[in-house]
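Engineer: Below you'll find the structures, each written out as structure tokens.
Just so it is clear, none of the values below were taken in a lab; they were calculated from the coordinates. Every value quoted in this text rests on a predicted model; they were computed, and no experiment measured them. Cβ atoms are built from the backbone, for glycine too; each structure is taken alone.
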Structure P
Amino acid sequence: MVKPTLLVLAAGMGSRYGALKQMDGVGPNNEAIIDYSIYDAIRAGFGKVVFVIRHSFAEAFTAVFNKERFGGKIEVEVVYQELDYLPEGFTVPEGREKPWGTNHALMMAAEAIKEPFAVINADDFYGADAYKVIGEYLSQLGEEKNHYCMVGYEVNKTLSENGTVSRGVCSINDERFLTSIVERTKIERNAEGTIVFHDLGEDEALEENTPVSMNLFGFTPDYFAYSEEFFKGFLSDPETQANPKAEFFIPLMVNKLVGEGTAKLKVLETTANWFGVTYQADKPQLVAKIEELIAEGVYPRNLWE
């Protein structure tokens, strides 16, 4: 069985959070969320980690997150996402300042990854079981193509008490294959206790157990070629050109491939709880949860000793 790779999307600057949250300490010895992600990935049989970062903070990032930090237990590679890293013939539109989004970040790793891989956000704490589940699935794919997966979480377990969140809202069939995924960017629990999203204007309700994507996907390398081709169409779209904040999200790419029947995507179940730090005020809850997990023996107090 092949050892899958973990692709960590760490290029975001954490605008809502107010700091470079990829490196913010949440563990008892100043461990970042990334440390726990890598620890869980190693235990789940991943053989390499690829970080997607920006040149602007590369020196500070690589001084901390390197092969030596992880005790040589996993290979480490770094790739870069920048606004002007575009297909030949394309240029950055006038007024565009925002990066191109998660699927563009993923595309930066095309030359670094030749095996099945999982992709995560650097600032999301997914839980040990999630890595175990997706690691087992990916390790059995071999040379298969067009067969992807993701770990699904119930939306009620992914909210923040400190503001709205963005989630890929999923529809699945009886065999737990994805039928569609739609990015919703303003989800919260309202004053009446109902989970709603209102990125379309008026509030629309979501059931408590609605499956959502937390960007914990699993792909085979053929996904890169599909992304490259579709990104050209995305950039050429008049709507993209007219919107300086348009983003090439992973769910957008997944929805296209699944919707047209090119690929199938299995939605995997997990017993893990997700935690995140979308906002600075989310941090104390995560720090307390990690202390609980240490007390339960899930993680050692000194993660890399």
Structure Q
Amino acid sequence: MLELIDLDIESLGYTRFISAWLYNGPDASFLVDPGPACTADKLLEALEEKGVDHLDWILLTHIHLDHAGGIGHLSRHFPEAGVVCHEKAVSHLIDPSRLWEGSRRVLGSLAETFGRIKSVPEERIVTGNDKELEGGIRVIPTPGHAPHHQSFVFGQWLFCGELFGVFLDLDDDIYLRPATPPRFVFEEFAASIERLAPETDRKVCFGHYGMYNDGRRIAGLAETQLKLWLEVVRSHAGNPNMKAILADLKANDPVFARVDELPAQIFEREMYYIGNTIRGMLDYVEKRG
């Protein structure tokens, strides 16, 4: 059975922000993305309440603090679990000091709230790019949101991390937008979306936030949005103004325009992260034209 474990961050007022995905069945037992260090105790309590006393795998879509900050805590609690990450993430899990300092430079006080990531012993780490793990989990490298980003396919589910963006299920439809912080490379991102196309007959499980049954629709929207947003940002590159860019994006992207329908707390949070996405695209345009 697949379950979503909410990892709300009360100190920030963050709800419907991030979760861990837990599968506990006869064929495999795994958890996708343990979330930030500040919610590690909450995650461990939830697993205890569910009677989870064994994990075969802890799967990391990428090692940003909000997705993987709790990996050291969780891996210590489940010493039998292999920690699966992209090969480019291995050194940062063994010694997280550079990752931590880089996160503090980018996120400032937000990194302190997410909490410091603990190291993982090298012998626990498994790199699974383009292979199948024991239990039937396929690992697919999908750089774009981060150079060390990967996705997982298992049964009827596709765990896409942030490749397809940030998602919320609204009452009458969905909200979706790209997640492209620096360092953003359009070609890598687009190629990864295309690479996952054969797997989109599945339900899509997002890092942020929830599940959507129509994977093909999501993949199509993600591809369209990525190209559209880059085109809009490029048109403002000479004299970038965040308000003007946002107005243009809302006018041209009706799925993103539903940002105005989000609850106030989530809207405010989205404005911060949308700014990061736009800045990532501006940085790409300035460097590559």
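Engineer: With mean count of other Cβ atoms within 10 Å over residues 32-39 as the yardstick, tell me which of P, Q scores highest.
Structural biologist: Details: P: 23.6; Q: 26.6.
The maximum falls on structure Q.
Engineer: Same structure, new question: Could you tell me which structure in P, Q was used to calculate Rg and Dmax of the Cα atoms in Å, for residues 216-271 alone as 12.2, 36? Don't skip to the end; give the middle numbers.
Structural biologist: Values: P: 13.1, 43; Q: 12.2, 36.
Structure of origin is Q.
Engineer: Here relative contact order in percent (Cα under 8 Å, 6 or more apart) was calculated and came to 25; which of the structures P, Q was it taken from?
Structural biologist: Values: P: 25; Q: 14.
Structure P accounts for this read-out.
Engineer: Let me ask you something else. Assign the value 0.30, calculated as FRET efficiency 1/(1 + (r/R0)^6) of positions 120 and 232 (r between Cβ atoms, R0 = 35 Å, to 0.05), to the correct structure from P, Q. Please list the in-between numbers first.
Structural biologist: Working: P: 0.85; Q: 0.30.
It was calculated from structure Q.
Engineer: Let me ask you something else. Looking just at mean count of other Cβ atoms within 10 Å over residues 56-63, which of the labels P, Q belongs to the structure with the highest value?
Structural biologist: Numbers: P: 13.1; Q: 25.8.
If we compare mean count of other Cβ atoms within 10 Å over residues 56-63 over P, Q, the biggest value is for Q.
Engineer: Suppose you compute Cα extents along the principal axes in Å for every structure in P, Q: which one lands on 52, 49, 42? Write down the numbers at each step before the final one.
Structural biologist: Values: P: 52, 49, 42; Q: 53, 39, 35.
It was calculated from structure P.
Engineer: May I pose another question? Using mean count of other Cβ atoms within 10 Å over residues 248-255, single out the structure from P, Q with the greatest value. Walk me through the intermediate numbers first.
Structural biologist: Working: P: 22.6; Q: 15.4.
Structure P comes out on top.
Engineer: For which of P, Q does helix-only ellipticity at 222 nm (-39500 (n - 2.57) for each DSSP H run of 4 or more, over all residues; to 500), calculated from the coordinates, equal -11500?
Structural biologist: Here the read-out was taken from Q.
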